[in-house]
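Dropping the structures in below, format is structure tokens.
FYI, it's all coordinate maths here, none of it is from the lab. All figures in this text were calculated on a predicted structure; none of them were measured in a lab. Cβ atoms are built from the backbone, for glycine too; each structure is taken alone.
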Structure I
Amino acid sequence: MRILVLLLLVLGGLRAETLVFFGDSLTAGLGLTEDEAYPALVAQILAPRFPTWRVVNAGVSGDTSAAGLRRVAWILKAQPTLVLVALGANDGLRGLPLDRTEANLDGIITRLKAGGARVALAGMQMPTNLGPEYRTAFAALYPRLAERHGIPLLPFLLEGVAMVPDLNQADGIHPTAEGQRRIAALVTPFITPLLEAR
């Protein structure tokens, strides 16, 4: 049915709108099948209500904010209507300079908006073992960027999942299939009004 709707749109000269999840291994669903990653789960939930929307999982394992910045042109080739940027976790885990992470994320948002996409941002947080100063400063990047650009912010992508052993794989970082379902349950109500506001 969804394919039929998209085909009718194309034949009718209308373009399906595109939602892109732009992230790292958390978005790609490292260790899981593509269908178990939260972008696919969100797509399944949204499909009955938003049949004309195409969902793209643009998660690349290992991506830092700098790598994401280099991928913006590729993201824009998908002609995204809305992009949820979920990057920066690898920067934090590697202890990269926070000013560079913020500058990279700022550049990503700026270029996506200049390319005609609406942008939303997913916040990240670091484990406590990185120290309170770095952890606090890292978390503060995301609200600051959202306010600067006037874009919606999902405060923490892994809310209720991070540091919960049963919801993460053996590495303690990447969500299990159930963890990804929890993320999808968090992302869906955040993203839904943004699709309605097109």
Structure II
Amino acid sequence: MQVTTADTAAAIDLSAACFERDFNESLVHQSVVAHLAGARAGTRAQKGRSQVRGGGIKPFRQKGTGRARAGTIRSPLWRGGGKVFAAQNRDFSQKLNRKMYRAAMASILSELLRQDRLKVVESFAVASGKTRDAVTALAGLGLERGLVVVSDMDAGTMLALRNIPHIEIVTAAEINPVVLVAAETVVMTADAVKRVEEWLA
């Protein structure tokens, strides 16, 4: 299919395999959940009774003290003792087949195009690196909040866009289901579209 670029009004061909897919809500949900789960650190940890330092000797004799019998001061019942069910480092990542992930990405891009939330431009760069120039360029595209996808990251463009609220810039290799679903509008350069099509083909 052909679309018109937002900046030059030129026609550009889009791959049907990437931009004409039916929307698969369950697959998109699964890919978003898997991506968010993989981003979790899972680094919390506590010590059980065997990991807490000390407590090697019986604190007092078994009988005759009038107190409850105790074998170690590191019991979970004691102050400074170990936790009963100590939390350990955990991997939250979920397995998602490569074909399923790519199909979810194509489904999201297709739905964005159908909803007129995907704009293709011939190029997008702010050579001056000034936020003022970036705001002007985005206003020309009618973009107030959303995602800018470029083929390669340019230092000046990144510098110009990084302080603009509600605007995020990523390369074609960095896009994922979460940023695409969260974006109100997505602006992609022609080179970025080609890279995405090569990846999803």
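Among the shown structures I, II, from which was the value -14000 of helix-only ellipticity at 222 nm (-39500 (n - 2.57) for each DSSP H run of 4 or more, over all residues; to 500) calculated? Of the structures listed, the value fits I.
By the measure mean count of other Cβ atoms within 10 Å over residues 86-93, tell me the structure among I, II with the highest figure. Looking at the calculated values, the largest one is I.
Each of I, II could give P(r) over Cα pairs in 5 Å bins from 0, in percent, but the derived value 1, 7, 12, 14, 12, 9, 8, 5, 4, 4, 5, 5, 4, 3, 3, 2, 1, 0, 0 comes from II. Identify the structure, out of I, II, from whose coordinates distance in nm of label points 7 Å out along Cα→Cβ at positions 102 and 142 was calculated to give 3.3. Derived from II, not from the others. Highest-scoring entry among I, II, by relative contact order in percent (Cα under 8 Å, 6 or more apart), is II. Highest-scoring entry among I, II, by mean count of other Cβ atoms within 10 Å over residues 118-125, is I.
Look at distance in nm of label points 7 Å out along Cα→Cβ at positions 62 and 182 for each of I, II: the largest one is in II.
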